[in-house]
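Taken together, the values in this text are just the output of simple stated rules run on the coordinates, not laboratory data. Since this is a predicted model, take the numbers as computed values, not measurements. Cβ atoms are built from the backbone, for glycine too; each structure is taken alone.
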Structure 1
Amino acid sequence: MVYDPRGVRFVLTAPATESTEQQFSPWKQMVYASVPAQFAPRFAYKKNLEDAAHPDGTAVVIPYGARVAEAILLRHYPPEDVAVCHPDNLHLFVGPRTRAVGVSAHNPIGAAFSTGVYSNIFGSTARPINAYETERIFFHPALRKHRPKVIVGGAGAWQIEKVDALDRLGVDCLVIGRGEAVIADLFRMADEGQSFPRVVRAPEPALQQMVLPHKRSTFGILEMTRGCGRQCAFCTPTLETRISLPPEQLLEVAKANIREGGRGIFPVSEDIFIYGAGSPFYVPNADALVNLYESVAGLKGVDYVPLSHATLTPALVNPHLIQELSKVLLGKSILRNPASTHPDKTFLSPLVGIETGSPRLAALTMPGKALPFDVRDWQEIVVEGIQILNRNNWFPVCTFIVGLPGETDDDMKQSLDLLGRLRKNKVLYVPSIFTPLEETRMAGGHALKARELTKLQWEFILTAWRQSLDFAVVRKRSNLAWKLGMYCFYYGRGRWVHGPQFKYPALRFAGAPEEKLAPHLYLKWDDSAHQDRIPARQPKLIAKHAHMTIQELAHAQGNQRFDIPGPTAVQNAGPSHSVG
């Protein structure tokens, strides 16, 4: 492709931290939302962000959202008028002829959930690396020199509005929400020199408006569903209509990624188990789900197929579904751990939102996560669900939210109890501090600063990290490095920044002897009586569907891949309270 040396009419880009396919692991990107840029000089990680470019300088791989915008613009303009490039190549395409630059941004300010703990634990509100890399785009010399209109969209666009940073960053228009219905009009208005709103709240697109790009995106994203339906008060995807994309369309996108050199295909969803589900949506459509993954994994050239977000209740509803997915996907996993029983030691690692160990808090903030079971049994749902996943070599990354509005010390103790119950399981934990997201029911909630965390909250965060470290790190040398690093951080900075409530939780993370920590911490790892504090309950179906067995719910959808629960699994129960 030959482009005009005076610049391309429309240029699309995204931060390098969101384009990298480092080690073909989506979890690697999480690091860039965690470490403050001021503690990580760019030369230390720049090599990991070197993304391939075509001979003309355009990007080989770019985030999915930028590919969607490109596909929309190519419906209205010739290919020579649209260039997609990495930030370091902006100077090749931005010139006096450039009318607009579109930026896809996931965490432009550093206000994502994960940033709260992982950046601020250093005692600083400094930008994490991915926010720093995003800001480099806005201050790129080519943009400052030629002054094209700058249009920003993506999952993190709301952050720029929230901190009123449009003028500081030189942003002309923010697109909040899904952009399919507005992108073409905004770029046309920029091209014609028309004025447009500083902030556009895009309407939710219908299925027929959704655009599936046919060029390679980061990790070979397949947007298999939109929306959720579980009605978590702190989450935005649940506000969207639940949509499952047709499998034949998804396979065309997968084939396009492979044709352009991709090795991995990543079907993404807010919950993979809602794909193709009917009513009730929380009973998985095993046929549709397994057929999709079999088709994707069976494509020639596909080496890796990671798992996206998932909920736990489908594992209890249909344990056989987990077995079938394992047969399809374990051979397509890049992840390995000696704890895996697979011959190649591979495992699968979905992102599972546990969020709290308190049934009371779960009922207030996320009752739909327990469906079709009683939310009062939340801990039992989690424990039994994790056990089923582990037996099938699913070692999940589990998120918890610290500081949810209304959280009490008793709620935190119950979350610590749950950690104790899961200590021997194969789990990685990602605790984060509550962040109020726009448009959610908790948008007005207070986001705690690290200094405001209580001793119990610090104990939960650092115990979760310790348990993750005990499972994930198998080399003694690595454990020693973590131990020395935490001691150095605590005595050199942590105790001054976070106060006395940080001390004993930090020492547990550092690996101090438990007998010395026991008098100062709530969770007693070495106390066998600890388990006796937790009454055993068996998960029960809620009253709304008490007249139907789980099998009947599944067969009502024409679901063939359904396993009759065994004697230790969930059985139909009598009436219990509604959590709607």
Structure 2
Amino acid sequence: MTETAAPALTYADGVLLRHGKPFRMLSGAVHYFRIHPDQWEDRLRRLAAMGANTVDTYIPWNFHERTEGHRDFTGWRDAERFIRLAGEIGLDVFVRPSPYICAEWSNGGIPFWLSGRTRALRTSDPVFLAAVDAWYDDLIPRLAALQTVHGGPITAIQVENEYGSFGSDRGYLEHLHDGLRARGITELLTTADGTTADMVRNGSVDGAMGSFTFGTGVALAESLRTPEQPLLCAELWGGWFDHWGEQHHVRSAASMAGTVQELLDAGGSVSLYMAHGGTNFGLWAGANHDGALQPTVTSYDSDAPIGEDGSLNDKFHALRAAFAPFHDGELPPIPDPPRRQPAASAPLRAIASLFDVVHTAPAGAAAPMPLTFEELGAEDGLVVYEAPVTFAPGETLTIDELHDRAVAYLDGVRLGVLERDGQRSLALPDDGGGSGVLTLVVESQGRVNYGPRTGEAKGILAGVRIGRRFAHGWTHRILPQDAPMLPVSADAVPAAPADGLSEALLEVADPADAWLAVPGAANAMVWLNGFLLGRLRAVGPQVTLYAPAPLWRTGRNEIRILDTDAIGSAVEIREQPDFGPVEEFIGS
């Protein structure tokens, strides 16, 4: 791209301009953090072949700064490389780096260490703004150097994300806007909000072009935009995400294409959310809360035009046809389908019970009352709480504020499961009372990413009661979140473990994409060659996990599974994904 003194995108009289000429942004969301970096170029080329001229991506703060002050922009986190790749392919880049991204991503992208320090998220609270400013001092100059005014592909930057549905702190929005400009951002600034007047009013800030997020409602958006601002849907929901225990959400190609065409016919621009959904690898999936916690599944396929493994569907071809008239020449050729491994299976071998596995982690902090994940510096996953207890006949164990699930043991004997929105008490052995060591293996099932509960704590938030009195004298163990489970000695394997760690070995001649299923799994985390793919749960809907080609080895591959409730029978490679039973969903 050539150097230019002016920003690429401007607008006048309701028309979006690129270097002074009328322009339609034909964009799709593709998130680098949900794609193995070896596959970034493939997914971007598929987006270009769909007819897009722009890619949009969030930048999740917590993905880059997991420990305060230690920011990582290498490897999987090399957002600059992703942006440069897009430019080399011929795509503009619309970056959405706001401190909060939602995106069905853990904690909405806000680091857990920050949400554990202040409740005043997304406000002008000095504690929150100091952390944002330190993050932006590192991030924004990296983005500024990649703007079109410096020969890069970035043409637009979002100030905040759907703020009008969350808060009303005008000073906070102004601080973000001014901070972007002060750190060298000269390209078009935008905001994005839902289609109500209240959302638009509270989410807007002077100096940034407003845009909308919706599944349908082009006419409503038209009625809400100001005459001088172009019509842009920064998130047109062509599909939807899934929660555990629900059905897999789909949207028909005809429904999606109809809304896209309506928007184009109205003179508008569009960014499809998602164009390629990708995967919530590891434990990065977020959660919603609507009367109860609703954890998001590992797959973020989102019924997108470009599937989780890069496969192309009817939506892709419908969009290619709709976008083609806005290009002067031929669109890039359609890439070949992704390669997949043939079906295979391997039996699972039990390694250790859950109780034995969690005790391979060293004992850590001691405190009179249980500490939260945030107080312990635990990002997600499993934390073990232990305390000596005594109990009288008929007494119960109760956790009043549990986020989110706990497996309880007394002297190593499993008592049962306690859940945030389910059973909160368990009967203790009714044999005349007694004493012992109480062990609680507590699991965070996903940090809330949207609404007033964003940033809430995980773990045991209040206390643990035996009968009416608190149990005191707690020690804590933190299990590593990203590493495969710690080594366990062979003599620790029980004769017939009902839960815990198991292993399968799969021989692969030619590494390619695969879909993994684990029959019999109940509440499992799955590692492939030391990489945490994500979760599988018996409640569904997701049945298979995407295991991308770069994670496989020629020859022997190790799959480890930690299940808090069962030991599966086998690991299977399936030739097609299984997202579970479906229901049509459009969104508002």
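Here is how the numbers come out for the structure above:
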read-out: Entry that produces -5000 once helix-only ellipticity at 222 nm (-39500 (n - 2.57) for each DSSP H run of 4 or more, over all residues; to 500) is calculated, selected from 1, 2; value: 2
read-out: Structure from which 1.4 was derived, distance in nm of label points 7 Å out along Cα→Cβ at positions 280 and 304, options 1, 2; value: 2
read-out: Which of 1, 2 yields 12 [relative contact order in percent (Cα under 8 Å, 6 or more apart), calculated]; value: 1
read-out: Identity of the structure behind 0.99 (criterion: Rg/Rh (Cα atoms, Kirkwood Rh), calculated), options 1, 2; value: 2
